[in-house]
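Visitor: Please go over the structures that come below.
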Structure 1
Amino acid sequence: MFASLGALPFALPAPAFLVGSYDRDGRPNIMTAAWSGICCSRPPCIGVGIARERWSHAALQERRAFTISIPSAAMAAQADAAGMRSGRDTDKFDLLGLTPVKGELVDAPYVAECPAVLELRLREQHELGTHTFFIGEVLDVKIREDCLDAKGRPDPALISPLLYAPVSRNYWCLGEDLGKGFSLGKEAAGLGQP
């Protein structure tokens, strides 16, 4: 039996991203965004929903660029705090002891302390009620070297990305590795053994 909770913004897990931008005066800013995710493979694109009243909203429209810094679970308090203050009147990098780094390919800063960073060029935006959904084309992915596996790929266990649970409003971290994608389900799909 299911309990109906009504129409809610619910998906598990939601990534807790730190979206970086420069405001019109060139000040670096970050905001926490969990209404986001991958929306295309080719070209690689990620979408982020941002409420119109947020300081970052105008910055993304004006600069046509942003970054996504993926905080580790150890950065949960800093990531949460970045969503509690406005860049209008607060230097969140200074407040949270974080270091802004100018993007190499886009006009936006990222967070030096995060284990993974994406640089995105704004491709399009869609008005959706309270939020604008900004779709950015990924121009580069930067992973801290100590977060790569032996084959040079991003290791989720080493990155330890911060996750968010809408509705309960709690932060989480990754659990156990369950198996390889497009292999684990082979037997269930009638395609042989994994």
Structure 2
Amino acid sequence: MKKFGLDIDGTVTHPGTFIPYLNKHFKKNITLDDITEYDLTQLLGVSSETFWDWMKEHEQIIYMNADLASFSKDVIRQWATNDQHELVYISARGDHLLEVTQQWFEKNSIPYGHIELIGQHDKIDAIKEHQVDIFFEDKHDNACDIAEECQIPVILLDTPYNRKPTPENVIRVYDWKEANDWVNKWIQK
């Protein structure tokens, strides 16, 4: 049995989930292709404080209504159905969002074993604690740090904001079907 570690936002959920909310509130017309950096403050023309105040106010509704990334549900359900893989979700969301997060998983019929909301982007300690064999991520520096520090493969789901070079054990994929193909080959080795 392999233990799969999965980020949630921008990985299981669609990376453009926040865009309609950002556009409405900040009166912008941003598309996903416009987001070439993970930090949105410069693109929005706001301070970090303004952004995080907005985020605290809107995060529950955004997370509850987040769209799924293409094919994520099918692939994750397949992995869970096989009973060959244990799924551990490790997210930068704060733990005050656990109930909203669980409700979203249930509403979308996404299987979950364990959900850990660590309230920070550095997931290395949680990955080591759970002895994860492979991790799925969308944040470039997280993917690189995890791959190098934990010496595990990291599947990086491609987005405009994560296209910098990566180390060898960070595998860039363009959707969950491609991720599943890579995982199947990796397991058979």
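We did not get these values from a lab; they are worked out from the coordinates using the rules stated. As the structure is a prediction and not an experimental result, all values here were calculated from the model. Cβ atoms are built from the backbone, for glycine too; each structure is taken alone.
Visitor: Taking mean count of other Cβ atoms within 10 Å over residues 13-20 from the coordinates of each of 1, 2, which one would give 24.2?
Guide: For mean count of other Cβ atoms within 10 Å over residues 13-20, the value 24.2 is produced by structure 1.
Visitor: Thinking only about FRET efficiency 1/(1 + (r/R0)^6) of positions 5 and 61 (r between Cβ atoms, R0 = 30 Å, to 0.05), which of 1, 2 has the largest value?
Guide: By FRET efficiency 1/(1 + (r/R0)^6) of positions 5 and 61 (r between Cβ atoms, R0 = 30 Å, to 0.05), the leading structure of 1, 2 is 2.
Visitor: Can you tell which of 1, 2 yields 46, 23, 17 when Cα extents along the principal axes in Å, for residues 37-84 alone is derived from it? Spell out each step's value before the answer.
Guide: Values: 1: 33, 26, 15; 2: 46, 23, 17.
Matching structure: 2.
Visitor: Right, here's the next one. Supply the structure label, taken from 1, 2, corresponding to relative contact order in percent (Cα under 8 Å, 6 or more apart) with the calculated value 27.
Guide: 2
Visitor: Tell me which of 1, 2 gives 68 when you compute percent of Cα pairs over 12 Å apart, for residues 101-140 alone.
Guide: Going through each structure in turn, the value belongs to 2.
Visitor: Suppose helix-only ellipticity at 222 nm (-39500 (n - 2.57) for each DSSP H run of 4 or more, over all residues; to 500) works out to -12000; of 1, 2, which structure was it derived from?
Guide: 2
Visitor: Of the structures labelled 1, 2, which one yields 25 when percent of Cα pairs over 29 Å apart is computed from its coordinates? If you can, show how the numbers build up before the last one.
Guide: Details: 1: 25; 2: 18.
The read-out was computed on structure 1.
Visitor: With distance in nm of label points 7 Å out along Cα→Cβ at positions 77 and 157 computed per structure, which member of 1, 2 shows the largest figure?
Guide: Values: 1: 2.7; 2: 1.6.
Of structures 1, 2, the maximum of distance in nm of label points 7 Å out along Cα→Cβ at positions 77 and 157 occurs in 1.
Visitor: Another question, then. A value of 3.2 was computed for distance in nm of label points 7 Å out along Cα→Cβ at positions 53 and 149; which of 1, 2 is the source structure?
Guide: 2
Visitor: Quick check for you: by distance in nm of label points 7 Å out along Cα→Cβ at positions 21 and 133, which of 1, 2 is greatest? Intermediate values should be presented prior to the final figure.
Guide: Working: 1: 1.8; 2: 3.4.
By distance in nm of label points 7 Å out along Cα→Cβ at positions 21 and 133, the leading structure of 1, 2 is 2.
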